[in-house]
1. 1, 2: which one has helix-only ellipticity at 222 nm (-39500 (n - 2.57) for each DSSP H run of 4 or more, over all residues; to 500), as calculated, at -22500?
2. 1, 2: which one has distance in nm of label points 7 Å out along Cα→Cβ at positions 155 and 211, as calculated, at 1.9?
3. For which of the structures 1, 2 does the calculation of log10 I(q)/I(0) by the Debye sum over Cα atoms at q = 0.07, 0.09, 0.12, 0.13 Å⁻¹ return -0.27, -0.44, -0.73, -0.85?
Structure 1
Amino acid sequence: MREPWLNLALFAACCVTTYVAGGPYHAATLMGILACHEAGHYFVGKYRGVETSLPFFIPLPPFISWGTLGAVIGMKKPIGDRNILFDVGASGPIAGLIVTIPLLLIGLSMSPVGPIEPGSSLEGNSILYALLKYAVFGQWLPGGGVDVQLHPMAQAAWVGLLVTAINLMPIGQLDGGHIARAALGEAHERWSERLNLALPAIGLVIGGVMFVTARGAGKDVGEAVLYAKDGVIPWLIWAVLLGVMRQRAGEYHPPVDDQPLDGKRRVAAILMLVIFVLIVTPVPFRSAL
């Protein structure tokens, strides 16, 4: 068995970079969420007989990021059994969300509501995030010229929610891709290609709506284009990264066997899709108009 020194060193490095990026609340919250996410994959993988490595956390320079790019777990060989693949793929997002949601609620309870400064950066809403803010503050935010001023714990938990949503995209070898491959079998390869091609189109539609919104708010064409880019660029980046991953691997996802998911897991796969819809954030960040 390989000594875990590299895993521990990378984890420690991420603790430092996330601390520098946002302080103790940010570091503890974000690293706790990521650790729980990866622990879900690791322990379910071990339980289901999959040869998995310990997670490798990825530190990033703290002054241009949140301090980490997350973590990855290596597997000695691809999982061919669709039921096992589903269990391993779904376990990480579920474990992460179990801690993300209460931490986000706690962080929101420590966050004030204040006026929106023109040109300030606003974090995006998902359906779940908007509902949680309504549950805490009793109003839809942002709205009426005010928004929540996120406490570092709430900011880090929001990041955890965003990362989970990206991971649950039902494409390629993301967690959502594992779930979709387990549910759809070989058809998932075709759907991954179609969805990958659809991502830029989704971004252009979102950007178009933002452009019209900015023009309606009195912005000139140049300002409206700059505002709209925040809705386009994330979807283009995800499309390019997924395309590059597909080109390097030669396929979106390794093949699985022909045995379909059992009934309980088919229902669970639908529930995971519902969760993705609830937490996906169409525009992660935008400037205030």
Structure 2
Amino acid sequence: MNYRDLLLSLASYPDSTPPAAVDVAVDFAAAIGAKLSAIACEIRIPVPGSFIAPAFLKVSGMADSEARKSRDQAEAALTAFQKAAENKGVFEERILGKCHAPALPALLVEYARLRDLTIVPAEANELADQPDAEALIFESGRPVLMVPREPRKSFALNTATVAWDFSRPAARAVGDALPLLTKAKRVHIVTVSNEKRIDTRRSGPELAKHLARHGVEVILETVDAAGRSIGATLEAATRDHDSDLLVMGAYGHSRLREFVLGGATRSVVNLPPLPVLLSH
């Protein structure tokens, strides 16, 4: 299967998605021969009722003003996206949604379930949770491509790095990434040692044989964590390879309607160093 129908999630409030992140999404679609749609939402601010009419009117007016700001930014983001996508011949559709802020992740999941893959630029505050991305990764049932807000280079699918630990999420990520790995010129399979237990020694060579049957020749590497986190170790590997894409499984679970992420997953969701395909 090839990816044909992609979705880009555009932030509209309080900050908009930077043009550089949109350009990476457009270049990604062009590189793999896919069409790209984008969704941006007018965020409505809920206003609680009040018996103090003047104060209520002031709060209500502020909420209306912020909603107009969100709508204007959403429309501007969609217009800029359409121009960039049409220039590369990948434009499919623009979608303007409306919802209250807490309902946005669920709305995005509804659209993402009907696309091959969803592209999500990291939000402005990399130290906070990324609720839209987390919902898409764990609830959409589809792969998610996280992209940096300010990418270090334009996208061209030359080199891909695959994080491999013989886990179910990693296996799912490799399967989801196959259409991309077959297009890459170089593929590195990286296993991080001295960080977590891996239940078999055969997984790397067997994965290489499996991918070779799909026409993907790989380079197998074992990288010592040397006291670093998995996220830091993988980022270093992608820099060594000058990678365009990192493929990895997403670890996490939902607890009390909040997502509890694994360490490596959180690091790439909050601050992706390059485009990262995540599957769960």
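1. Values: 1: -22500; 2: -13000.
Derived from the structure labelled 1.
2. Numbers: 1: 3.2; 2: 1.9.
Of the options listed, only 2 reproduces it.
3. On the way: 1: -0.28, -0.47, -0.83, -0.97; 2: -0.27, -0.44, -0.73, -0.85.
Among 1, 2, the structure yielding -0.27, -0.44, -0.73, -0.85 for log10 I(q)/I(0) by the Debye sum over Cα atoms at q = 0.07, 0.09, 0.12, 0.13 Å⁻¹ is 2.
Any read-out appearing in this document is the output of simple, stated calculations on the displayed coordinates, not a laboratory observation. Note that this is a predicted model, so its numbers are computed, not measured. Cβ atoms are built from the backbone, for glycine too; each structure is taken alone.
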